[in-house]
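J.: Below are structures written as C-alpha cells.
Bear in mind these aren't lab numbers, they're just calculated from the coordinates by the rules spelled out. No experiment lies behind these values; they were computed from the predicted model shown. Cβ atoms are built from the backbone, for glycine too; each structure is taken alone.
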Structure 1
Amino acid sequence: MKTFNLKASEVNHKWVIIDASTAPIGRVATVIAKRLMGKYKPTYTPHIDDGDNVVVINADHLVVTGNKETDKVYYRYSGFPSGLKEKTLAEARQKNSAHIVEAAVSGMIPHNKLHAERMKRLRVFGGEEHTHAPQKPVKIEVQ
C-alpha cells in the first residue's frame, strides 16, 4: 500500500458556517481549527493547506464559563518600556468580539508557513448577518 499525498492542484475548499453562541468558546475554536486545517478529511496532508473557509456568526454572543469574563486577560506588548497593554475578556468583547474568536483559533493552529493562509480563510461576524451567502455555506453544529 502506498502513502497518499494530496497535490496542491487537488485542493477543494468548502464553505462552512458556525454559530459561536451555541457552545463555549473553546469548543467552538477547536471545531474551527480542525476545519481550517482540514484534519477531519481522510485526504489530510500536513504540508498542503486543504482546509475549509469558515464563517463564524454571533461573535457578540460568545459563551464563556466560570469567571473568564473578568479573569481572562489579553496582552499586547509594543516592545518599548512600559508598553504592555492588557484588557479583560469583557473589555475585548465590547471593543471587538471578533478578536476573541480569532485569538482562540490562532492559538490552536500550528505556527508554521501555512498559519497565515489558514487564518485568512476565517471570517468572523458579530451578528447573524454575513456577506458570504452567495458561497452557500453549510451549517455546522457545535455540541
Structure 2
Amino acid sequence: MSMYPPIMLVEDNPLDVDLTLRAFQRRKLANPVVVARDGEEALAWMARWEAGEMKPAVILLDLNIPRIDGLAVLRTMKTHQTLRRIPIVVLTTSSEDRDMHAAYDLGVNSYIVKPVDFDDFMDVAQQIEMYWCALNDLPK
C-alpha cells in the first residue's frame, strides 16, 4: 500500500482512462490512481473510506458517466458529513454553462474542460499533481 493518498479517476471512456493513466505515469506520479468506471462504482468507495481506507487526495470526476451521473455523484459526496472535504475536480468534455453552474452550486472545487490533445493533457496532469497532490493541505 502506498504512503501517498490515491487520486480517484471517475471515468467510463477507456480511451480517456488510458490517456489519464499514461499522463500520470509519464509524470512519474507517486500517488496511486484508482479508477471507478461509473457513478455507482464511485459511490461504493464511500463506505471503504468511512471504514478507514485512505481517502483520495483528489477525485477527478467526469460528468457524463453511466448508472449514476457525475452531478449526482458530486451531490452525494459533497453532502456527506466528513467525505465532503475531499477535493473534487470535474474533468469533462462539457463546457455547457448549466453543467458548470450546477457543479459549482454543488460544491465542486474546480472545473476543467478536457483537452483532447495528449500534450495539453500532460499540462493538466502536471497542474493536478502540483496543486492537489503537493501544495494543497487537507484536514486530518
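J.: Assign the value -11500, calculated as helix-only ellipticity at 222 nm (-39500 (n - 2.57) for each DSSP H run of 4 or more, over all residues; to 500), to the correct structure from 1, 2.
T.: Going through each structure in turn, the value belongs to 2.
J.: Additional query: If mean count of other Cβ atoms within 10 Å over residues 107-114 is calculated from each of 1, 2, which structure is the one that comes out at 12.6?
T.: Of the structures listed, the value fits 1.
J.: One of 1, 2 was used to compute Rg/Rh (Cα atoms, Kirkwood Rh), and the result was 0.93. Which label is that?
T.: 2
J.: Among 1, 2, considering only mean count of other Cβ atoms within 10 Å over residues 99-106, which has the greatest calculated value?
T.: With respect to mean count of other Cβ atoms within 10 Å over residues 99-106, the highest-scoring structure among 1, 2 is 1.
J.: Looking at structures 1, 2, which one was relative contact order in percent (Cα under 8 Å, 6 or more apart) calculated from, given that it came out as 25?
T.: 2
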